[in-house]
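FYI, it's all coordinate maths here, none of it is from the lab. Worth saying up front: this structure is predicted, and the values here are computed from it rather than measured. Cβ atoms are built from the backbone, for glycine too; each structure is taken alone.
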Structure P
Amino acid sequence: MSSQQQCPHKKTASCTHCSKVKMLAYLHNDDSIVWFSFFKDDKRYGRLEMISGEMGSRLQKKHGENIKKMMFFDNHTPGKPIIGEN
C-alpha cells in the first residue's frame, strides 16, 4: 500500500495528522521547528522510540550545535503524551 493510500489527506512523505511522531525542537536563536515522522520510517521502525531517534539524528545532521532542546510526542494519542526529550 502506498503512502497516498494510507493518508486520507493525500500527503506522500509525512502528515500532521497521520504521522506517528511529532517532534518539536528549539534552536539557540529562539526559532522553533516542528517535524512529523516520515511514513517510510513509521513503517520501517514501528516503535515510537525508534522513529523519534531517527528524527533526532536527522535534525542534528541539519542543525548541529544550534539545537537547544528536542521533544517528541505520540501524534496519534489525544493530549499528545511526550515520548522523550533531549
Structure Q
Amino acid sequence: MDAGLIAPAVIGAALVIRTAIAELRAPGSARAAWAFTRDPAAAAAAAAVLGVVTVTSGSWSAFAWGLLAGALTGHLTHQTRNRDR
C-alpha cells in the first residue's frame, strides 16, 4: 500500500467524523454541510480539480488527494455562490 494514501484517508475520516458529531448535536447540519454535492457548479468545480490533480500525477495517492481537494473546492464554491441566501 502506498504511504501517500494514509494522510488523505485520515483527513477524510476526520471530516466524516466531524460531520457525524455535528449531526448528533444539531440534526440537519450534515445535509447543510454536504449541500455542495447537489450543486451542479460546485460538483463541476470539484470534478475539474479531481481531474487535474489525478492526471498530473497518475498515482493512487494523487487520486486520494484529488478527492480531498475536489471536496474542499466544491464546498468553497457552493459557499461562495450561496452567500446571499
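Distance in nm of label points 7 Å out along Cα→Cβ at positions 11 and 27 was computed and gave 2.1; which structure, P, Q, did it come from? It traces back to P. Computing relative contact order in percent (Cα under 8 Å, 6 or more apart) across structures P, Q gives 30 for structure P. Name the one structure among P, Q that helix-only ellipticity at 222 nm (-39500 (n - 2.57) for each DSSP H run of 4 or more, over all residues; to 500) of -9000 was derived from. The read-out comes from structure P. Looking across P, Q, the calculation of mean count of other Cβ atoms within 10 Å over residues 35-42 that yields 19.8 traces back to P. If Cα Rg over 2.2 N^0.38 Å computes to 1.08, which of P, Q did it come from? Corresponding structure: P. When FRET efficiency 1/(1 + (r/R0)^6) of positions 43 and 67 (r between Cβ atoms, R0 = 25 Å, to 0.05) is calculated, the result is 1.00; to which of the structures P, Q does this value belong? For FRET efficiency 1/(1 + (r/R0)^6) of positions 43 and 67 (r between Cβ atoms, R0 = 25 Å, to 0.05), the value 1.00 is produced by structure Q.
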